[in-house]
Structure 1
Amino acid sequence: MYLSNLLTAEEILDTLTPIALWVILGVVAALIVAGLLVFFLAKKAFPKYAKYAAIGFFSLLLLFAVAFFALDLVKTHAEDASQETANFVLIPLLVFVSTLLIALVSYAITDKFFPKAKKVVGIVALSLAGAALVAVLVCLIVYYNQNIDGDGYYNSDVATVQQAALYIGAAVCIALLIGVAFTDKQKLTFDARSLAFAGVCAGMSYALSYIKLWDMPQGGSVTLVSLLPIMVYAYIFGVKKGIFVGFVYGALQAVQDPWIIHFAQFILDYPVAFAACGLAGLLRKVPFAQKAPQLSFALGAAIGGTMRYICHVLSGALAFEAYAVAEGQTAWIYSLGYNSYVFVDVALVIVAGAVIFSSKAFLRAAQKASQPRQPVAEKEGE
């Protein structure tokens, strides 16, 4: 009885996905038409319309995100074959993401209302999140040894998982992201406002990631600008926060559609690849950013997209050589061509970003949102 219910949930998810695409496109079209009418017939009311239209659209995306997330978890448990994936991959990832979000919320609340205790809370929160991350890595090691190592396909006479190179590639990409993050002078501290925006943007990206224009055969897809909210967040709040939120979003992507055979491959394809999208905020402080925010965002998005592409190429060439062999190609050539879909995804984000950053109202709202608030204690002491 339980299994049949789960299979029903899988059918619901498969049916809901194309419906969601047309619903979202229809809502966008309706909002644009209504916005044009308001702009030309009652121009003074347009800012208020734009505000409530944006809130309504964001709420719709978050509703889809929650529904898709719940159904996707049920779908994952629907097949007996995926039970080990759930036990060793999905459940540890969910624990990690949940622990991290709880830690962030706790720190933000403490920073706002009990600033003297934020150091202790920060250390405890960081320790718990770190322990959860270590648990994820251990579970992925066990999963690899039980299900992939010596399976005769990924590891065979003609195709193998290059473990040492995977570790080195993942370490280099992580070091590169951390190094670039330190070029951002803003601290990696989340107040209630930046944390709220992070949750909204991650939820929007998660919902949009289900609206796929097409799927790739061995994992990956071109979506309806699913990375736009994450990249916009990075542009508004800085590279450090953008990379961090992208990292969390990457873990959610692994829960959504896991294609994991090795823990270093998981790191490259999910948390690190999507953390790279935080590089979209890299050029937000350059001299021409004030006059041409569309250009600085586009260049930052291109940099982030290229870094994501590099992560996927490394993963594809070093972990999925079996697919290249099946196509009669070398692993590197196959991976370079296969993962080029990333640039289509980024191009769509750049086009949408150009429209958004052309709005003066949006730029004013973004400027206001990025301004840090003073803690309560400081205000009282003035």
Structure 2
Amino acid sequence: MHNIKTQVTIIGGGPAGLTLSHILDHAGIENIVLERQSKEHVLSRIRAGVLEPAAAQLLRDIGLGERMDANGKSKDGTKIVWQDRPDFFIDTKKWTGQPMMAYGQTNITEDLYEARERDGAQIYTEAKGVQIHDIDTSDPSVTFTQGTEQYKISSDYIAGCDGFHGPSRQAIPTSVRKEYERVYPFGWLGIMVEKPPLEDFIYAYHKDGMAMAAQRNPMLSRYYVQVPTSDSIDDWSDQRFWDTLLHRFPEELSSKIQTGPSIEKSIAPLRSFVSEPMSFGTLFLAGDAAHIVPPTGAKGLNLAFSDVYYLSRALQHHYSEGSDHYLEKYSEMALRRVWAAENTSWWLTKLLHYFPDEDKFDQKIRENDYDLLLTSEDHQRALAYEYIGLPFED
């Protein structure tokens, strides 16, 4: 057994864990990152990358915004097209004065790994059998294996950034942990294609289900269609996907979509999920370990960054000033932003999807919600502010 001592053990080497490691390292706080998968696997994961203004500014503030600003695309909002109704643009620039940023999560993870390796970070990839011990004491530890070697890391604090299926959330006693969940009766089938994207991010509402067009770079497009949860990838040839997508978009847009062979295809189930509290003893959760949002509204990565902002600030105040005020307030502050994002994502999901068990009343309410957006500046302003995310609390 290799025994190691550090100040903060970070479980999870995705964007949340790597960003926290980067910030803590530059603040002089020792940390070690554990990642269950290989670096190559982490970098191969295809995720969205629409950044709220606060998240984009955080990357700039910690010295990781150069490639984002050079290669990303500033977004003034997102377009909604609706079957048999006028289009609507969620104009964040008009109502808030702040643009959003389109920059792929894969690119962000590449930037983070490059910075962490440049700075000599301690990252244990392919860390298997991670177990968390004694979080209700001042001497917590994490054990794991890497190959044939066994390790024990003792630290002051543990940051669980290991996603929905990781061990961190489960380490909080069930007598303390409260979980809130809504599972949706559909998923998103997405493909990646090496073709120029449409100009805007676009959601399309159609009576047969939602469709979406997203951007990755000038020669890489990501498209989605709503599918039943019972479907599998084998049910969907490229031709069936394109026929469905083009059918759900209005002709003036479908005629501009350049189709081609998919280079990646996957189905993501949709759920809303929150676990409270986001801390217990010396364990603090961040990102998908504590909450999941449906992809509608692209809030998941942004919530991970806001969690990291609050947690890194709390740890810096603890070590530099001897103050635990922000550590004690971490869960409370983070959850305010989490529930606001959950609410926005839930509302947009209801607005833009066909639910198989809905009745005519549900459909009329959906149409009324959309008509209010078309006609009411108060509704337009409110959605724009919700869409860019709440500001970080002091």
Structure 3
Amino acid sequence: MTANSPALTSKAPQMGTTIFTVMSALAAEKKAVNLGQGFPDFPCDPRLTELVGDAMREGLNQYPPMPGVAPLREAVAAKIEALYGRRYNANTEITVTAGATQAILAIILAIVHPGDEVIVLEPCYDSYVPNIELAGGRVVRVPLTPGSFRPDFDRIRAAIGPRTRAILINTPHNPSGMVWSRDEMLTLQDILAPTNVVLISDEVYEHMVYAQLQHWSAALFEGLAARAFIVSSFGKTYHVTGWKVGTVAAPAAYTAELRKVHQFMVFTVNTPMQHALARYMADPAPYLELPAFYQRKRDLFRKGLAQTSFKLLPGEGTYFQCVDISGLKVPEKDLSEADFCQWLTAEIGVAAIPLSAFYGNGFDQKVIRFCFAKKDETLLAALERLKGL
């Protein structure tokens, strides 16, 4: 006799496999150069892994405090003060999380009640919308300006209503690489000032902003910081995406609510890695030198792409480069972004991600995204394959 499993009613019936998983699997099958998923293919600083080993050998292998080990929270608070001039209390306003994605889900579950509205600016990182829906919130989608991906403040104003609980912004922006300006942050501050809207500021690419520009953190603005959860990522900054360690800086009352969820979601984060990161942060050079490190890779990649029929979009920040594919001649005319990426992977041997995957309605503007957080030889191998386009 075979027992039947009780039927389940899905809480997320529309949720499927992410485009990153799909394209990475196709890249592996076709032996393509994978410039789709956003992770480095080069190692982190050996000093960092040595520090992890040191912490393990010292016996730092048991549960750490729920908010994160004190030395790491203190190092993060000191770094924010040095870079952005705002002092967060390491005990009550800094929380170590299991990566930025977990941080964002914990924030949303902490503050969004059923029926609350949360504004997201599309195209957006693919966890935002499912997080809001799992919390029982209603997603309000506001598109960034097509082409430039700059915020459309008239549409943001129009989207704010009596049920608006939060707005989620991302600067530098994934997938476009756009970086919010000081004036844009000030405009957002003015718009939010008369409201009770909470700001969730995803700043995981804060150290990847290129010459003539700078990162304008929400921490720099009194009116934004007072209402903001600011999310950052060691994985992005130190080339250790698989470690899944992030941080949230927020006012004490906000942090208290975040930690209520965090403690029952993951409780805490890998102990030896926290201690290693705290010790590594004593030297600011790795994150201060990161913009130049990635700008050189960006320039190398852009120079190669300029020899193709791709139209380069501005690459202001992040480790992503977007290109317009409308001028390319391919065997089949008028391929969608998604179909083009499938063709590019299978026939040319380079994987990319369609920007339509970052929109709820699949908006297709003939733009795709490459990741240049790769060894030079990986980028040159990809460019060699792309040069015929």
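Could you figure out which one of 1, 2, 3 the value 1.00 for FRET efficiency 1/(1 + (r/R0)^6) of positions 53 and 365 (r between Cβ atoms, R0 = 30 Å, to 0.05) was computed from? Provide the component values of the computation, followed by the final result.
Numbers: 1: 1.00; 2: 0.45; 3: 0.05.
Among 1, 2, 3, the structure yielding 1.00 for FRET efficiency 1/(1 + (r/R0)^6) of positions 53 and 365 (r between Cβ atoms, R0 = 30 Å, to 0.05) is 1.
Please compute distance in nm of label points 7 Å out along Cα→Cβ at positions 293 and 317 for structures 1, 2, 3 and give me the label with the greatest value.
On the way: 1: 3.8; 2: 2.4; 3: 1.8.
By distance in nm of label points 7 Å out along Cα→Cβ at positions 293 and 317, the leading structure of 1, 2, 3 is 1.
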Ranking 1, 2, 3 by distance in nm of label points 7 Å out along Cα→Cβ at positions 125 and 325, the structure that comes out highest: 1
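Bear in mind these aren't lab numbers, they're just calculated from the coordinates by the rules spelled out. Keep in mind that what you see is a predicted model, and the values were worked out from it rather than measured. Cβ atoms are built from the backbone, for glycine too; each structure is taken alone.
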